[in-house]
Structure 1
Amino acid sequence: MIKQELLDILACPKCKGPVELDQQKSGLICRTCNLFYAIKDDIPIMLIDEAKPLDQEQES
């Protein structure tokens, strides 16, 4: 589980905007870029090349 302190300082590598934890706590979402960054072994993978486009399924 990612601590709130880490979430507070993380930013989207593409737009430098805020990211938020998705409801399943499986990744981080950048609403500005509409991208999903996965979390693997409690480590957010904050690479633009690894990000997936956000779709309706991941938003809920």
Structure 2
Amino acid sequence: MKTYQKTIHLPAFPRGFHLITEKLLVEFPEIKNIETGIFHVFIQHTSAGLTINENADPTVR
């Protein structure tokens, strides 16, 4: 099993929901070679949260 670990920094965002998928794909190009796996995200910020949506319905946001 291959393991990739990296620390990345995202820009400051105003309050609200923000899509970061494209930023993660740029930072982790090796994802394109993985068929099955798990992606752990650790956010080092006291007031940030993470939600995972399938992005199928634009009204979900």
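A short reminder: the numbers here are calculations on the coordinates, not readings from a lab. Worth saying up front: this structure is predicted, and the values here are computed from it rather than measured. Cβ atoms are built from the backbone, for glycine too; each structure is taken alone.
To which of 1, 2 does the computed value 47 (percent of Cα pairs over 14 Å apart) belong?
1
With mean count of other Cβ atoms within 10 Å over residues 13-20 coming out at 9.0, pick the structure among 1, 2 it was computed from.
Derived from the structure labelled 2.
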